[in-house]
Structures are given as C-alpha cells and as structure tokens.
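These notes open a run of structures that come right after.
Please treat every number below as a calculation from the coordinates, not as lab data. Predicted model, so just to flag it, every value in this text is computed and none were measured. Cβ atoms are built from the backbone, for glycine too; each structure is taken alone.
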Structure P
C-alpha cells in the first residue's frame with residue numbers, strides 16, 4: 001500500500017478540473033440532462049480562474065521571500081562579524097523592512113487562496129458526475145427497458161387470488177411489522193423464524209456467488225466519518241436520507257458502497273491488482289425522506305435493512321465492460337431465484353449524483369401488478385475515486401481509477417419478490433432449487 005495523502009488533503013473535486021477548463025459546455029450539458037442548474041458551472045469556472053490567479057500570486061510572493069531570505073542571511077552574518085559597519089547595517093535594515101511588508105502580503109495572499117479553495121470545493125460539491133451520453137434523458141418515468149426475463153404467473157388461471165408479502169409473512173410467522181412499530185416506529189420490521197432463516201440463506205447464496213467470481217468478502221463498518229460519506233457523493237442531493245449522529249460527527253451508511261469505496265481512500269493501488277473486487281454485507285439505514293405515502297405497507301421501503309453489495313476498483317477504460325459484468329452477475333442471481341424481472345436503463349434525472357450510468361433490475365410483484373426495483377448497478381467512473389484520493393500508477397506516474405457498485409441482494413425486497421411470486425394456494429412458499437441448499441427446505445410451510 002502506497003499512501004499519498006492525509007485525510008485533511010482529500011481531493012477537492014469529483015471531476016477532473018481540466019475538463020471544466022477545457023470543455024465547460026460538456027458539464028453544462030450534463031447538468032441539463034440531469035435537470036440540474038447549469039449556471040453553477042459558470043460560477044465554478046469563474047471561481048476556479050480566480051483561485052488559480054490567487055495561487056499564482058501567492059507562489060510569486062513566496063518566491064520573492066525565498067530570494068530575500070538568501071540576501072538577508074549573508075548580511076546578518078557580516079553584521080555579526082562587524083557590528084560597526086554602517087553600510088551593512090543599513091542594507092540589512094532595508095531588507096528586513098521589505099521582508100516584513102512581504103510577510104504581510106504572503107499572509108493575505110494565503111488567506112485569499114484558502115478562501116477561494118473553500119468556495120471552489122463547496123461549488124464542486126454541487127456538481128454531479130458527467131452522465132453517460134447513452135443514458136436516457138428525463139425523469140423517473142423516462143427509463144428505457146433493456147430486456148424482460150421470465151413470465152409472470154397467471155393466478156386467475158391457477159384459480160386463486162395472490163396474497164401480498166405481508167399477509168404471507170404473517171401466515172408463515174416470518175414478518176412482524178406491528179411489534180417493530182411498537183419498538184422502533186413505522187417502516188421497521190422483525191424477521192422471525194423462517195423469515196430470519198430466509199434472509200440468512202439469501203446472504204449465503206449471494207456471498208457464495210460473488211466469491212465464486214473472485215470477489216473478496218467484507219463485513220465493513222456501518223458508522224463512517226464525513227470524508228467517507230462526502231467522498232462517495234452522499235452528502236449532496238442524498239443528504240436528506242442520511243442518518244447523522246451529531247454527538248459523534250458520524251453517519252450511518254445507507255449502503256456498503258460507502259465504506260467499501262472509502263476503504264482505499266488516500267492510496268495508490270497496484271495496477272497489477274486491478275480490478276479489485278469486494279462484496280460487502282451490511283445493515284443499511286435510510287430516512288426515506290420524501291417518500292410519504294409510498295409503499296407504506298410491508299417491507300419494500302423501510303428505514304433499516306440488510307444488503308449484499310458488490311464494489312469494484314478498476315481502470316477507466318475497463319469501467320464500461322465491468323459495468324456489464326456486474327449487471328450480468330445480478331441477472332444470474334435473479335435467474336437462480338426464478339423470479340420474473342426486467343432490466344431498465346435509468347433516466348438521467350433519476351441517477352444518483354455519483355452515477356454516470358445506472359441499470360436497475362425490477363422484479364415482478366404480483367399483488368401490485370408491476371415491476372419494482374430490487375437491485376441496481378452504477379458506473380461512477382472517476383467521480384468517487386478522485387474525491388477519495390484513490391489512484392493507481394501508469395508508466396510510473398499517478399493515474400486515475402474508476403469505481404463501480406452493484407447490489408447483488410437487498411434482502412427485504414428480495415424476500416417480497418420470493419414470497420409473492422412463489423406462493424401456493426394455501427399460503428405456503430415454493431423454494432427455488434438454487435436456494436434450497438442454503439435454506440434446507442423445499443417449501444416454506446404455513447404455521448399450524
């Protein structure tokens with residue numbers, strides 16, 4: 001491990017600043033595609049120019065200080081040897097006066113540079129990653145369906161009306177939201193009995209698949225500091241959904257993506273070790289701000305849940321291919337669970353700030369008569385790595401890194417999909433063959 005930066009020296013931008021200087025219109029176009037304020041780019045460019053000018057002025061003053069210091073040193077030596085030499089004393093006094101004035105100028109220039117640096121960082125935090133030009137433009141409903149897999153069951157032909165996951169969970173003794181509400185409030189839940197075993201089976205199945213493809217399993221911390229949360233892009237537009245512990249100046253993560261990305265903050269990664277693939281299991285916490293009235297029944301949209309997350313560090317030129325691989329591994333998991341689903345290319349206005357492109361996998365939910373997101377995968381290009389100070393080496397020089405993430409299994413939503421799609425007329429649940437070895441049961445029986 002080759003550490004290059006202290007935590008107080010994290011990179012101040014999430015996008016290559018040269019892109020701002022060479023092609024600000026590209027950043028503006030990306031902002032427009034996202035539905036964000038493009039005028040931030042103009043302000044950013046102006047502050048960047050002022051900051052660079054201030055930095056140049058500071059550097060010039062410091063160079064003058066060094067020259068002056070070299071002149072003062074010998075005169076001080078001569079003055080000590082011959083205190084009566086009035087010419088030397090006069091020259092020294094004049095230079096010391098100049099040095100005092102210069103010191104004040106350096107102090108002022110340093111303060112101005114620092115102020116502009118802070119302003120520049122604040123503006124960069126308002127700029128999302130540059131969107132992939134292939135991403136469909138628009139809002140949440142403007143996604144493009146990439147592919148559809150499996151056929152939803154026709155329960156009418158089978159002769160019964162499907163129960164929703166909450167009713168099924170009650171019959172199985174698997175889900176308890178009423179007692180959770182008593183203990184923690186709304187949008188919390190207990191998984192009990194077979195429900196808890198089902199989650200653990202999904203966890204083991206997901207980890208087994210990921211390690212089979214070379215992912216290193218990780219159980220990361222779920223309480224992180226500000227640089228980790230900010231560096232991954234979760235203190236911008238996503239901040240309203242983050243739980244913050246004020247007394248500790250720390251945050252509960254909404255995804256293992258955060259600690260997995262920050263694990264290599266301030267490091268230069270060995271190019272020969274790339275791609276570096278991790279699979280993390282963690283509990284996740286989300287406020288679900290702005291979701292009032294949405295999915296209030298059951299365990300689809302909750303404040304606390306467990307999730308298995310894939311995370312990859314690779315080179316920028318390999319990121320697109322790696323994105324396709326992550327999606328393929330997620331589809332393999334869905335296929336194994338025998339759940340009908342579709343893949344969508346998420347529209348620009350629905351992307352997280354760090355994602356350049358994102359694919360969602362949506363499972364068919366029979367009682368809702370629609371597809372609902374259960375996993376996703378995002379290519380965040382160099383956005384997070386730059387902010388976290390993560391690089392590699394190419395031809396002996398520091399080179400950029402790209403990061404990608406993919407949810408392999410968000411347990412509550414996958415449990416919803418399994419219960420609803422594999423239910424039988426008596427309320428029991430057919431267990432997909434791929435899951436049986438991890439669960440030890442072929443059928444989840446209704447409690448007597």
Structure Q
C-alpha cells in the first residue's frame with residue numbers, strides 16, 4: 001500500500017486541529033484543556049525546529065561557500081539574491097496598494113464598529129507591546145542595522161539565533177577557508193559537511209511528528225478567537241490581504257515556469273510541507289530547516305545556493321509582510337485618517353515598507369511592529385496609533401499565518417532562480433529518515 005504523502009498528513013492534522021479547536025471552544029473548560037494538554041506539543045515541535053536552525057545555517061553556508069572554490073562567485077550570488085529579493089518585495093507592496101486602493105475596505109466602516117474595536121483592543125497588552133517595540137527600534141541610529149550584522153561574540157549570537165550575525169560569521173569562515181591551503185581547510189570542511197548531513201537527517205526525523213504538531217498548533221490558534229462578530233466585520237480587509245497574497249504566489253509560479261522551466265504544480269507539491277508549517281507556526285525562522293530540506297532535496301537546488309539564499313531570505317525577504325503593511329496602512333488611514341491618503345504618502349509607504357521588511361524579525365506578528373514604523377514615516381498622528389493597531393489586531397494572527405506562507409514561498413522561488421542562473425539547479429534527490437536504518441537496527 002502506497003504511503004500517504006507528508007503534505008496530505010499535515011493537511012489532515014491541520015483540518016482535525018481546526019475542528020477540534022471549534023469543538024473545545026464550545027465546551028466549558030475546553031480552552032483550558034487545549035492550552036494545558038494540547039498546545040505544549042506544538043511548542044515542543046517549534047522548539048525542535050529552532051534547535052536545529054542555527055547549526056543547519058552555519059554548516060550549510062560554510063560548506064557551500066567553501067565548495068564554490070571562487071570568491072567572485074560569492075559576489076555574483078550575493079548580488080543576484082539581493083536584487084531579486086528587492087524586486088519581488090517592491091512588486092508585493094505595489095500589488096497590496098493597488099488592491100486596497102481599488103476595493104477600499106476601510107471606507108464606510110460604521111462608527112459603532114470602530115468604537116467597539118477600539119474599546120476591546122486599544123488597551124490590549126499585545127497592542128501596547130507592539131508600540132513599545134516599534135518605539136525602541138526607531139530610537140536607534142540610521143546605521144544600527146548595519147552595525148548589528150557584525151557580532152562581538154559569535155557564541156552569544158548563536159545562542160540568541162541572530163541570523164544576520166550568524167550568516168556573516170559563516171561567510172567569513174567560508175571565505176577564509178578558500179584563502180588557506182586546501183590540505184589545511186579540508187578537515188574543517190569535512191566536519192561541516194558531516195554536520196550538515198546530520199542536521200538534515202534530524203529534519204527528516206522531526207517531520208515525522210509534524211502532522212500531530214500541526215494539529216496542536218491549529219487547535220491553539222482557534223481557541224484564541226473569542227469575538228467572531230469583530231472578525232466578520234473585518235472580513236473585507238482580510239480578503240484584500242489574502243487576495244494580494246494569492247496574487248503574489250501566482251507571480252512566483254510564473255517565475256518558476258518561465259525562468260526555472262519547472263511545472264508550477266510540481267513546485268507547489270514539493271514545497272507544500274514547508275508552506276503548511278509556515279502557516280501553522282507563523283514563523284519563517286522556525287520553518288527554515290524544513291524549507292532548506294525541501295529546496296535542496298526536493299527542488300534540486302545545490303547546497304551552496306540554498307545555504308546562502310534561504311537564511312538571508314528568512315531575515316530580509318518578507319514579501320508577504322510588505323504586502324500586508326501596504327494594505328494595513330492604507331486601510332487604517334481609510335478608517336480614521338482619510339486626509340492622509342495622498343499619492344506622496346503612498347510613495348513613502350512603498351519605500352518605508354521595503355526598508356522595514358529587511359529589518360523585520362522572522363517571528364510571529366513582527367510585521368505589526370514594522371507597520372507602526374511605516375505609519376509614523378508618513379506623519380500618522382501618534383495619538384491614533386493605538387486605535388489603528390486595534391482595528392487590525394483581531395485578525396492579525398490568521399493573516400500573519402497566511403503572509404508567512406508567502407514569505408517562505410518567495411524564499412524557495414528566489415533560491416531556484418539564483419540556482420538556475422548559476423547552473424546549480426539539478427534533478428532532485430530526496431532522502432528519507434530511514435535510508436540507513438536497515439544497517440543499524
């Protein structure tokens with residue numbers, strides 16, 4: 001009997017988790033049961049993925065750079081990666097602004113609805129937390145993001161999973177390995193090659209638990225929705241975001257078909273486990289090990305490309321987040337600050353959303369922190385910021401889940417494009433967790 005494909009197992013777990021969450025929502029004590037006895041299994045799964053993300057990035061990137069054998073190839077790969085990432089992010093923002101200006105979901109919202117949302121969420125701890133984080137980020141100097149790339153203590157950077165610092169260190173080590181005699185570099189290169197293989201096998205083992213973890217994660221998401229009336233009133237705004245995200249994925253599929261010469265349906269099938277995990281976890285960083293495994297083994301991208309493009313993408317490529325920021329900023333202005341809807345302000349939104357996406361953390365709801373910065377860049381009244389965030393706070397988590405799917409899909413697409421341009425795209429060679437099991441059992 002043919003085994004059920006992993007993505008179908010994850011989809012089944014997701015559907016059952018949603019149904020279970022709704023059932024528990026209607027039972028007295030159900031929310032507490034999910035929170036105490038179901039949710040922890042999802043958290044364990046995310047912790048395991050985060051556990052292996054750092055060693056995977058370090059090993060994969062150092063091995064990949066040392067395999068290039070030519071420093072000029074690093075510059076070529078880096079430039080192409082950044083140019084494509086910036087290009088797709090610009091397109092995402094323009095798509096978002098086009099949709100929100102055409103549909104105008106914020107026009108005509110009743111005062112009663114605005115007041116109800118304001119009373120419920122304006123003083124919410126989550127909204128206040130986003131404002132505090134945004135304020136802290138704005139109080140840094142203009143070159144602080146550049147300073148933050150260079151670590152003072154790599155052990156501390158590894159422990160805190162500071163991706164850009166880890167990427168810099170790995171590039172530094174990889175380039176240094178190219179500049180010393182090959183016989184001296186070989187032992188360290190072999191070590192990182194072996195470490196990379198071990199961590200990739202750990203990904204395969206962790207993914208055996210994925211359907212059950214997704215069940216737990218989705219059940220926990222559902223019990224968090226406690227006001228369906230407000231959710232329904234924000235549907236038009238939510239549909240604008242989701243519609244834009246769907247168009248963005250369509251754009252990726254065109255790139256895959258036209259440039260990479262691969263079937264869009266095949267691409268979606270191969271990357272779907274990473275997409276489903278991105279949806280469940282709302283974190284492209286937590287999904288990174290799975291994305292790397294799918295891209296290398298199932299899409300056929302060489303390690304030296306995926307090891308560079310994907311970690312960089314998880315940090316600086318936030319197409320879904322940028323699209324959302326454009327729509328959310330204009331929606332908020334349509335509701336409570338229509339006089340700010342000028343052409344100049346929308347150009348500023350494009351520029352600020354592009355820059356903000358580069359600094360956006362690859363964790364749940366980080367996009368809302370960046371949204372505050374985008375709004376303040378156009379002179380949005382500070383006293384209205386809590387109300388603005390309150391307007392979209394109720395639907396932020398489900399939309400965060402959707403935009404993370406686009407972020408991960410964009411990373412995978414760009415890795416294929418860069419690999420194709422460098423002649424590093426080959427036939428996939430998928431591995432299973434039990435490939436060597438017979439020899440050791």
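Computing Kirkwood radius over Cα pairs in Å, for residues 70-237 alone across structures P, Q gives 22.1 for structure Q. Looking at distance in nm of label points 7 Å out along Cα→Cβ at positions 78 and 102 for structures P, Q, the greatest value goes to Q. Looking at structures P, Q, which one was log10 I(q)/I(0) by the Debye sum over Cα atoms at q = 0.13, 0.21, 0.30, 0.32 Å⁻¹, for residues 166-213 alone calculated from, given that it came out as -0.39, -0.72, -0.99, -1.04? Computed on structure P. Given a value of 10.8 for mean projected area of the Cα convex hull in nm², for residues 110-173 alone, calculated from one of P, Q, which structure does it belong to? Attributed to the structure labelled P.
Where does the value 20.4 come from, among P, Q, when mean count of other Cβ atoms within 10 Å over residues 86-93 is the thing being computed? Working through the options, I get structure Q. For which of the structures P, Q does the calculation of relative contact order in percent (Cα under 8 Å, 6 or more apart) return 30? Label of the source structure: Q. 34 is what came out when percent of Cα pairs over 39 Å apart was calculated for one structure; which of P, Q is it? The structure behind it is P. Once distance in nm of label points 7 Å out along Cα→Cβ at positions 62 and 126 is computed for every structure in P, Q, the highest value turns out to be that of Q. Of structures P, Q, the largest value of distance in nm of label points 7 Å out along Cα→Cβ at positions 350 and 390 belongs to Q. Match the computed value -13500 of helix-only ellipticity at 222 nm (-39500 (n - 2.57) for each DSSP H run of 4 or more, over all residues; to 500) to one of the structures P, Q, and report its label. Here the read-out was taken from P.
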